[in-house]
Structure 1
Amino acid sequence: MNPALRRLVAYPFERLAQLKAPLTPPAALRHIALSIGEPKHPPPAFLVQTLERSMGELGSYPATRGLEETRTAAARWLERRFGLPAAAVDAQRMVLPVNGTREALFAFVQAVVDPTAKAPLVLMPNPCYQIYEGAAFLAGAEPYYLNTTPQTGYLPHLHSVPEEAWRRCQVLFLCSPGNPVGAVLSPAYLRHALELAARYDFLIAADECYAELYDDEADPPTSLLKVAHDMGNDSFRHCMVFHSLSKRSSVPGLRSGFVAGCPETMAQFLLYRTYHGCAMPLPTQRASIVAWNDDAHVTVNRAMYREKFDRVVPILADVLEVERPQGGFYLWQRIPGDDTAFTAGLFAQQNVTVVPGSYLARDTAQGNPGSGRIRISLVASVEDCVEAARRIREFTLGLRA
């Protein structure tokens, strides 16, 4: 067996299930799950209808490159959403459909890391989406954690990375808005990251799957591609961005996304995926095309998340110091005491499930940046999120008694 498998840490939700296993919550309170970042909003009807009409195409093998219409819809959305010039994104050479960002993020690292290099590093925020770490281990690289804390503005602090680490870096993972912190990377931050990538010749894997969920309608998050283009890097060298319909269109089960970026890197990634055997089914592509071509349903979706924050934050602010995030649908909430004990007690007493922050981060010399925090995923209905917030408030007050 691949010895790197022994280095993989149990996924947060596996650890959460073990934490909850011996506990029995009150039967009178129905369970409210705010743990997994799984959107529960109804998907747009036109997407579902397109998927149903396309089922006759299940009899055909899809090409790894995907349909031209799929790549074009993704390219035009990138230009429209992030203010890129028309035809700035070459749909033929710069875009590839993928089965959700999770599998693409993992596969990308396997394709681009050179394990024969001296001690290769994959840099990533801490806490982060655990797939970044697992991908690094299985590609033969070491993860290098960049703690995101209040002191760093919840951003990976690039200035703290020593030059020796940059020289060994092969991939830098960035996530904006961040999971779980919700912080948005500014154009200045991304320019600095691109300058480092050019100087030390590494790739930036920008996980932008939460880019359509933001609090300020007048100030949407930008993209690594937009910043690169504004710097004169119109070939998007060192850039790869990852997008998904899971959050944007509330279809996590569709498993649909795309990657876009440097055509030379994309050509090699396509070669890898041809052998990987992960082409997107044609019905999924048909549904994806109509989803990427429509922005109205996303505005409605975003408004529902904004309403949840509007109603939940005041309830919790009475007992906790709540920081409303710039983007995403999580509250990265500081709580009194130990985060695992808080999570277990909340479930046992109030039948609400959240995730301990320490499960989403790694221990470092500076500590575990998730300790003393929980992640609350506001993915349930507005009514359930409000009810859960009331129960969290009641539980927190009980800790003070």
Structure 2
Amino acid sequence: MLQLVHDELYIDQVSFKSLAEEYGTPLYVYHQPTMQNAVLAYKNAFAALNPLLCFAVKANGNLSILRYFASLGCGFDIVSGGELARVLQAGGQANQVIFSGVGKSEKEIRFALESGIRCFNVESIAELHRLNDIAGSLKCKAPVSLRINPDVDAKTHPYISTGLKSNKFGIAYDDALEAYRLANSLPDLDIQGMDCHIGSQLTDVAPLIEACERMVRLYDQLVAENINPHHLDLGGGVGICYQESDHQPDLSLYAYAVKEIIGNRPLSLILEPGRSLIAKAGVLLTQVEYIKQGEEKNFIIIDAAMNDLMRPTLYQAYHHIQAATHQTNHEIVADVVGPICETGDWLGKARTLAVQSGDLLVIHDVGAYGASMASNYNARCRAAEVMVSGSLKTLIRRRETMEDLWRCEVE
């Protein structure tokens, strides 16, 4: 995806210098072929099961990105009415949408039912009753899948772990059978499937396999009671390598294990990948403003900040940072920080870089939870976004203006 040409960094056939000159910085840049290859990796690994891949919209909701995933045959996993509206605006099909999330409002549920989504992933008994009541008022059936918490430790960051007893997500595994009995008794619900999602950024597939085993055991109990879910939704969660020491998840091993566990049971498979489809496709291009020598450490101050990329501040996450031009002089060890008035505004710590004021830096693997988590903190305009494929570059989100900052406010 990235290559040095005469000491200048390119993405495909487009130099980062030319992108900065045309669109400014900070700038999100996405590589379309990397997105396609990520989808193909899932389709090839799981070919024997032919799953519906539902891209997790929360990872990146740009309309052009959603439209492209839809063109590759993907459905969508959403967690809000706003995400459903984005999918529909991008040309996605409602009948390929799975609605997850613990706090679905009445308005969101009505919108989803009227739009004809494929299924709700139900997270509580209270939600079952709300869905039944609203579906009854609309004289329709609400398609449901119960999100079961299998109590499997994903061994990931606590903020993105979702499958433990202490997490807010899902229905407890020990309560699952009774919850399905209730769902089966409610007149305006239509049981479609089973669902679980134990966390995000899993580089070891063993917890995912364990969760699948527990879900299939539950399926057998349900069938014995004449409750017959049609699909098994194993959620997302497969991680990526943010640094060389990270373990590369083995999709083929995961797929083989899932096929063996499901066996001859009449269950179709749904997966909800987000990060693993888009993270590697995105970089954040930023310009160095100042080099500052502090009393205890050096700082490379850039024009991108925590409002543009929240992951380092929120999760203490690592992103590789690379100079867009190859130099051997001026090499220093420094923290890479933004201009926001917070000590927590950092993008990388103790990085060795050869840069000076005016140089460009490329922050890697930001396609997921980069632009989608961006904010206007410190009254900063959100970055523009560009898609690149070969020599073609397309603006897919314009840079915000100062007027955009107060456009919705009443004076």
Structure 3
Amino acid sequence: MHSFAYRNGSLHCENVDLESLARQHGTPLYVYSRGTILDHYRRLDASLGALDHLVCFATKACSNLAVLSALAKEGAGFDIVSGGELFRVLQAGGDPGKCTFAGVGKTRAEIEYALRQGIYCFNAESEAEVAFIDRVAGDLGVKAPVALRVNPNVDAKTHKYISTGKSENKFGIDFSVIREAYARAAALPNIELRGLQMHIGSQLTSVQPFVEAVAKVAPLAAELKALYGIRFFSIGGGIGIVYRDSLQSGPKTWWNDQEEAERPLTVETYASQVVPHLQSLGLRILLEPGRYLVGNAGVLLTEVLYEKRGSAKTFKIIDAGMNDLIRPALYEGHHEIVPVREPAADAVPEKVDVVGPVCESGDFFAQDREIAPVQPGEMLAVLSAGAYGFVMASNYNSRPLPAEILVDGDQAHVIRSRQSFGDLIAGERIPE
């Protein structure tokens, strides 16, 4: 489910006209649907109803305070990977006692901050990290709650940059030595072994890798519960979303019938296959979704600046760049691109490259893509941009960061102001 559809000839988010938002607030502009985010959270939460569970939103996917606040009010926990993300969660009203702290390179300052705030658990990625957490906790005179992340060596068959569960990835401790790692951690004086964690990758559109990993690791969780009294088993996140043909509204037309539609992995299918492997454990089950909750809940609005027709290609040059949304350049990620004004059903598509203004050949959003005929001054929507969009944006080429809008029904709230040129140099100094 998502809340983007054409109405009366214009693309809407819930009940708000996106062209009017773009004209009022300028472009590039991120727009999120609050209703979509909460619908996805509630559906996932309900699908796990047979288990004692906690859904911890992967904050790195979309960390705006307004998004975090909406999820915190629903009772969500948070999967964080830095001290800054913990700070954001706290500022948004999140409960530190529902936060798990992941990441392979936690610093002393971050560990101390997390311990003082009373987080639920550290997900430790190496034995060296466990030993360091033990020393920091000892210096503070506390015990640190820790779960070790096991690497199950399961191929998630996803992009190499977002695969995390194979033995050659930097994440976690090899399955073959995890028992010995737990035994050594149990002997440390300032460590409380609270759980077991795994994560095999992101943007998985098949349930089979999840089932394979859970079936492999669940017996280990039961064993660790018997030996060390662990309380939870975190099975990670990674449920994928639909990026192709993601605008499902009205009859099929050329702009949403160019390629075979992706089949989404529904939470109902996911739960029906995974939950049976977990029910007998008697452990709290943690899930760490990011993209699934927010990916299809956001769009990036952009204006067409110029059309450039060459001997080999036609380019639509837009005012959004790779600094605003880096997924196409970094991951070769596909995003549907549609006009904000609904094209006529008999409109003739154009094969074009949609490119940005950044001085890099990698600054593109689509290549050799058939899109609706649009002219300079008209608006495009880059769909499925709610996850790993704004959070990965930068000031490259000294471009100010875009504004962010949260739509709730017929209300549109500015949840981040557009940066000014002055913001670009705040904190910089020229020496005397």
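Tabulated values for the structure
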{"item": "Which of 1, 2, 3 leads on mean projected area of the Cα convex hull in nm², for residues 147-202 alone, largest value", "result": "2"}
{"item": "Given 2.6 for distance in nm of label points 7 Å out along Cα→Cβ at positions 195 and 371, calculated: source structure among 1, 2, 3", "result": "2"}
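Laboratory data are not the source of any read-out in this text; all were calculated from the coordinates shown. This structure is a prediction, so every number in the text was calculated from the model and none was measured. Cβ atoms are built from the backbone, for glycine too; each structure is taken alone.
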